[in-house]
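Student: What follows is a set of structures for review.
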Structure I
Amino acid sequence: MFQVNRIRNLRAAGVDYAETEQLKRGIQGLRESRQPLFLTWNDLDPIFRWKLRNQYKRVKGHLRRNTDEAFQTVTQAALSIFESDWELEARLRLSALTSLYGVGVPVASAILALTDPQKYCVVDFRGWRAIFGEVRRGFDIPAYLRYLGEIRKLAQELGWSAQETDLAVWEYDRSKNDRLSASA
């Protein structure tokens, strides 16, 4: 079981912490001006670049197959879903977002983490490895729900958002495994 003391001092230590905070502020500004909230290609492209990093160029062609109307309609629908059961809400939101070309569960989780950081986090191999001690490269909705459930437990214990907790877990794994690689 992952212990919160491993990440308590990593809340703002992530290498992309400042960029993440900037993206969240941008989304918050959109939330204040767009009722209901929707995202366009111009809003999503920085999120895609942030999440995909080196994979962005490979995936960009698939993402560009979506029209701006599709991005707006799908993101508005996904971000308008509110359910008392967090798993159902996450499942429905992810299902909507992954209907877009080029958007798999990891990218959909990034959109959710930045638009609703209290409740959502980003799934990727580093966080999964840190929490479950397993190597995993592909993520479907059930895997995301399992990961999110663990992150939400840690977040509650820490009094942090799910997104902040996940970023600290990510940083924990990065620093731990970078040290191991350097000493090998």
Structure II
Amino acid sequence: MLLELFLTFMKIGMFTFGGGYAMISVVENACVEEKHWITHDDMMNITVIAESTPGPIAINCATFVGYKKRGLIGAAVATTGMILPSFLVIYLVARFLDSFLEISWIAHAFEGIKLAVGILIIDAGIKMLRQIPARMVPRLILACAFAAMLLIDILALRISSIALLLIAAAVSLVLFTISQNIEREGSQ
């Protein structure tokens, strides 16, 4: 199991470009759909937790899945598998940076990689949207957060996405508390 964890996350780390958001879809495919190590709900929770904790989201996801499967050693093995390919690529690029950037086919390959990264991020977003409960409040919070992020980007405002995350969490918590109070009053 440890070798399988290592190789799975090494493959994800080796063949996924574009950072954590691009990797979410690949992690979900490998860990939920192929290996059945976690559920779709686990993946949603992992993504939310990994987004709100320090460190790259894909590494946090690998750490969580590894921990869930084999405890602390599983977390270390999965995390190592995820970061090793990137470390080796960056090391080689740094050693040969000047000559690396002058190779035209590499420059063209990176143009294609940019497009693929965008598609992977959109795929992860669509999968997450499908997992959101079909209730009005979560979808309204999603729409408001999306609109706020779009306006911030269009108007080039300096507002952190972490601030938006915290605001959405606070709104959700307030609405949950209100709904719980209404339910308690209704049952009395």
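Read the figures in this text as sums done on the coordinates, not as results from a lab. Note that the coordinates shown come from a computational prediction; the quantities given were computed from them, not determined experimentally. Cβ atoms are built from the backbone, for glycine too; each structure is taken alone.
Student: For semi-axes √(5λ) of the Cα gyration tensor in Å, the calculated result is 26, 18, 16, so let me know which of I, II that is.
Tutor: Clearly, the read-out refers to I.
Student: Suppose you compute distance in nm of label points 7 Å out along Cα→Cβ at positions 85 and 109 for every structure in I, II: which one lands on 1.3?
Tutor: Value 1.3 for distance in nm of label points 7 Å out along Cα→Cβ at positions 85 and 109 corresponds to II out of I, II.
Student: For relative contact order in percent (Cα under 8 Å, 6 or more apart), the calculated result is 24, so let me know which of I, II that is.
Tutor: Answer by label: II.
Student: Let me ask another. Consider the structures I, II: one of them gives -28000 for helix-only ellipticity at 222 nm (-39500 (n - 2.57) for each DSSP H run of 4 or more, over all residues; to 500) as calculated from the coordinates. Say which.
Tutor: So the calculation was done on II.
Student: Taking FRET efficiency 1/(1 + (r/R0)^6) of positions 45 and 133 (r between Cβ atoms, R0 = 35 Å, to 0.05) from the coordinates of each of I, II, which one would give 1.00?
Tutor: Structure II accounts for this read-out.
Student: Another question about this same structure. If you rank structures I, II by distance in nm of label points 7 Å out along Cα→Cβ at positions 21 and 37, which sits at the top with the largest value?
Tutor: II
Student: Once distance in nm of label points 7 Å out along Cα→Cβ at positions 13 and 69 is calculated for all of I, II, which comes out largest?
Tutor: Evaluating distance in nm of label points 7 Å out along Cα→Cβ at positions 13 and 69 on every structure, the highest lands on I.
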